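Pasting the structures in now, so scroll down.
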Structure 1
Amino acid sequence: MRSGTDVAYDDVNELIATATRLMQKDAAPDTLTPDDVRKIGEELDIPARYVDQALEALARRREEQAREAQVQERHARLRRVRLRRSAWVGAAVLGLLAVSGLVVRNGLTSTLSDVARQRAQVRNVVERRESLRARQDTLTPGLSRDAELSGADNRVAIEQRRYDERAADYNASAASFPTGWVVRLTGLPHVLPLSSEVSTW
């Protein structure tokens, strides 16, 4: 309120009470000595021994509160240490998973390259066999021609078997745990076809 503002009679008691509380708060010390408490007790006709017992009880309660605060602080500190350790362990596990994922991916990529090379080899021997058949059709049938065609067929079968072995290795690896997760995350093929499933090389 600014000075010069009128005060209603109903508000006077409340204003005076508030002013008195503020004045007492400013005048009163924040702490009292045990002797001050004993003097107050004397004024209130409380024997000194009861005041001393009350002071001892207060001291014990404050000691307990201090101990509890220390215990709580210790527990909080332990919790923080555990959380920090858990964070480090979590980070280490994630790092380990990332590194192992890269290793697994590199292994799968290498196997996939082997499969691609073997597939190219199958394509090569199939093309040579077809070329040989085209030339052999102009020749007269005989043991020599049949042996050459049989050899070409055998080379194709051998290369297809090698391809199947490599593709089966990749498929088994890609289907296993945790490699299957790496396959899904990196976009590598889930399954490679075997030679019986390939129509054209």
Structure 2
Amino acid sequence: MDWYISFRTRRTDKLEDDAHRVWTWMQALAPLTPALSLWRPTSDSRKKAYASPPITEAELTQRILDAETRTELPIFTCSPTFVGTIDGQGSKTLISFNLPEPGDMGVSLEGGVQLSAAIDASEDLADAIMRTSITVLAPTIGTMNLLRKSAYMYGGGPAPFTYSPGWKMFFSTTSPHHAHALQLATRTEPTTHGTLCTFGTPDTYPDILDQW
């Protein structure tokens, strides 16, 4: 399966502080599985990317700052790093700023073979990735989903909660969708500012969330 993990949170006052939070998230995920243990800078060449040494916080920060300077708009995205130890099987990050609303920051891991296989093999790992990300990023919403399944839900239109529907989802207590999510969830885990919800299995979550 091809897993995609994403979170929406609020930005800090400085881009450097946003970068530090992304770095902290990367470091917190690293001990969970070998698939998340080695973060390197992206490159226009796969060979060069996989030959690169681990990315540093300074390099990550500079890449994010450079992405901002390349646009005249307040909205921008970048993919400064990827993670994985097996050549060609890594997962790339995607970081967005001021999307969909000013002050928002999106942090995503696009599906890679190594990480997806590790998640397939262990629901405990899936929960740990979500739990760790929730703790570090303090998101308003988050998801772990299969793109090929989620794309065909709700008639191909946006989900009622305006985020990608997933097997594992986080809703903050301030979300207007929090209570309904708890009603549909097959398993819940309270956090400091919301709830981590599991909706069935990787095969059945579309059927459950289609009832929203």
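Every number here is computed from the coordinates shown, using simple stated rules; none is lab data. This one's a predicted model, so the numbers in the text were calculated from it and none came from an experiment. Cβ atoms are built from the backbone, for glycine too; each structure is taken alone.
One of 1, 2 was used to compute FRET efficiency 1/(1 + (r/R0)^6) of positions 59 and 83 (r between Cβ atoms, R0 = 41 Å, to 0.05), and the result was 0.70. Which label is that?
That value comes from structure 1.
Which structure, out of 1, 2, was FRET efficiency 1/(1 + (r/R0)^6) of positions 155 and 187 (r between Cβ atoms, R0 = 25 Å, to 0.05) derived from, given a value of 0.15?
1
P(r) over Cα pairs in 10 Å bins from 0, in percent computed as 8, 35, 37, 18, 2: which structure among 1, 2?
That value comes from structure 2.
If we compute distance in nm of label points 7 Å out along Cα→Cβ at positions 131 and 147 for structures 1, 2, which one ends up with the highest value?
Sorting by distance in nm of label points 7 Å out along Cα→Cβ at positions 131 and 147 in descending order puts 2 first.
Quick one: relative contact order in percent (Cα under 8 Å, 6 or more apart) came out at 18 when computed from one of 1, 2, so which one is it?
Considering all the candidates, the number was obtained from 1.
Once FRET efficiency 1/(1 + (r/R0)^6) of positions 19 and 171 (r between Cβ atoms, R0 = 30 Å, to 0.05) is calculated for every structure in 1, 2, which label goes with the largest value?
2
State the single structure among 1, 2 that was used to calculate helix-only ellipticity at 222 nm (-39500 (n - 2.57) for each DSSP H run of 4 or more, over all residues; to 500), giving -10000.
2
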